[in-house]
Structure P
Amino acid sequence: MNIDVETLKNLLLQKGFEKVFTVEKTHDCVLLLGRLNGVEILVGIYTGLHSLYAKIAKASEILEPYWRCEYMEYFPQGLYTFSQMKNLDELAHNIIVKAEAILKRVLSSASQA
């Protein structure tokens, strides 16, 4: 994978994540664990032919032994986002938007309980 992971992590921190750690890095994926508004979020970053894409999910929805690039794409939980021009700033922005949508769902279900 030829994206600058440290730059992406810094962009996520600038845009609202409190912490971001690399869980796994393979030849075609980077799996990040971040904290946004106190909620742990998993972000799988993948390189497509013409775009970068990410799958974002609440970490607690996936058992920790499955926090792997090879599993992340196939879990039904989570949301996808894309950067058509392989732009890290655009991808980071889109990750934040999807992560915030996940947080709204978490807060909504907590207030109904």
Structure Q
Amino acid sequence: MNWVLLIIAGLFEVAFAACLGKAKESSGSEATYWYLGFLICLAISMLLLVKVSKELPIGTAYAVWTGIGAVGTVLIGIFVFKEPATFWRLFFISTLIISIVGLKWVSN
């Protein structure tokens, strides 16, 4: 169950990064709503990370959490914000995914 919560925490990390990107593109009250979404997603993500770090090793939990956030944010950047999907970006994102899976595999 802790691994599921950790994945959810990572997805909320992606969501708070996406909210920041959308807030940057917005103005006025729309930007305020995106910043509010950022704060809510940030709080949920952190609370879940705190919860799972009580059972999982903090080094593994934090690395997986940030890895999910990094991979997800790059993918959001490519698909939502139209950032370039170069070979090297995709190559290094792939190595990050392999590392996350490896950490899960060698952890208790």
Structure R
Amino acid sequence: MIFDEPKGKVWLYTTPTDMRKSYHGLTGLVRTEMNLDELSGDYFVFVNRNKTQLKMLYFERTGFCLWGKRLEQGQFPLQGLAEGSMQLSWTDLKLFLEGIKVEKARYSKRWHYSQDE
């Protein structure tokens, strides 16, 4: 991918989205349907009804960025997800973009640096 690991959260909008929408249409979805702030620096991922196209919207210091991906074969793994929005980890986003659906995962405890300590 062309961007670094996000500092904000990653949100997946699981309801099918019209891929003709651009900046204004997608920011409207973020604001009204997801009830989130489009200027927060979070990443918002939208997928079409056929699950073959994806758009990602995010805000950087100087303005909105829109990133798209169209699959030539296969579909993005959205089966079994309820319509609405859900938060993804950066790893989950990378797996989603590659078409990998993790059915069951066991995470080991990892040390996490906190500036409050």
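Read-outs throughout are calculated quantities, based only on the coordinates presented, and are distinct from any laboratory measurement. Just so we're clear, the structure is a prediction, and the values are computed from it rather than from any experiment.
Tabulated results
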{"quantity": "Identity of the structure behind -30000 (criterion: helix-only ellipticity at 222 nm (-39500 (n - 2.57) for each DSSP H run of 4 or more, over all residues; to 500), calculated), options P, Q, R", "calculated": "Q"}
{"quantity": "Ranking P, Q, R by relative contact order in percent (Cα under 8 Å, 6 or more apart), the structure that comes out highest", "calculated": "Q"}
{"quantity": "Read-out log10 I(q)/I(0) by the Debye sum over Cα atoms at q = 0.14, 0.18 Å⁻¹, computed value -0.59, -0.89, structure in P, Q, R", "calculated": "Q"}
{"quantity": "Comparison of P, Q, R by Cα Rg over 2.2 N^0.38 Å, for residues 29-76 alone - largest value held by", "calculated": "Q"}
